[in-house]
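Several structures are given next for inspection.
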Structure P
């Protein structure tokens, strides 16, 4: 995970939820570093959606994430869904 990124932890999350969110963050950042397995990224996103089912929460989280890292979860997932490749690499 990015050294200076701070996850906005929800007080209602349990350990499993925190792990799911941090795994998505790690996978998204990995896309722009060395590439990430598409299936791993989409699985992490699916788990993230279970933790944060509301679109408004997802958008707020993504905005905060993009402000801190310069990377968008939404745009990264769209890239993965449109790609035929097994490993997703961002520009």
Structure Q
């Protein structure tokens, strides 16, 4: 039986030339565009790979093309095979 317990995962994306272009542009307008671009890109990936309402994206990362999302282990497996995804890793607290 698959676990339905949701845990925090980090998802990192493959190389994206548009991300690199926006990141290289230091203008304030480009910074806002980068934030919007990544948020939309990450939301679209989740919507295409997982059932609506079955996950909770907690943040998009700008310094790297990635995001944090609360999902089940089974959903993490699905995201690992999604187009454009480089790595899906469970967030682990260090003691």
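Rule-based calculations on the coordinates, nothing more; no lab input. In this text the structure is predicted, and so the values were computed from the model without any measurement. Cβ atoms are built from the backbone, for glycine too; each structure is taken alone.
The table that follows gives values for the structure above.
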item: Value 29, calculated as percent of Cα pairs over 20 Å apart, assigned to which of P, Q; result: P
item: Test item: distance in nm of label points 7 Å out along Cα→Cβ at positions 6 and 54 calculated as 2.2, pick one of P, Q; result: P
item: Answer label among P, Q for the case where relative contact order in percent (Cα under 8 Å, 6 or more apart), calculated from the coordinates, equals 37; result: P
item: Answer label among P, Q for the case where helix-only ellipticity at 222 nm (-39500 (n - 2.57) for each DSSP H run of 4 or more, over all residues; to 500), calculated from the coordinates, equals -12500; result: Q
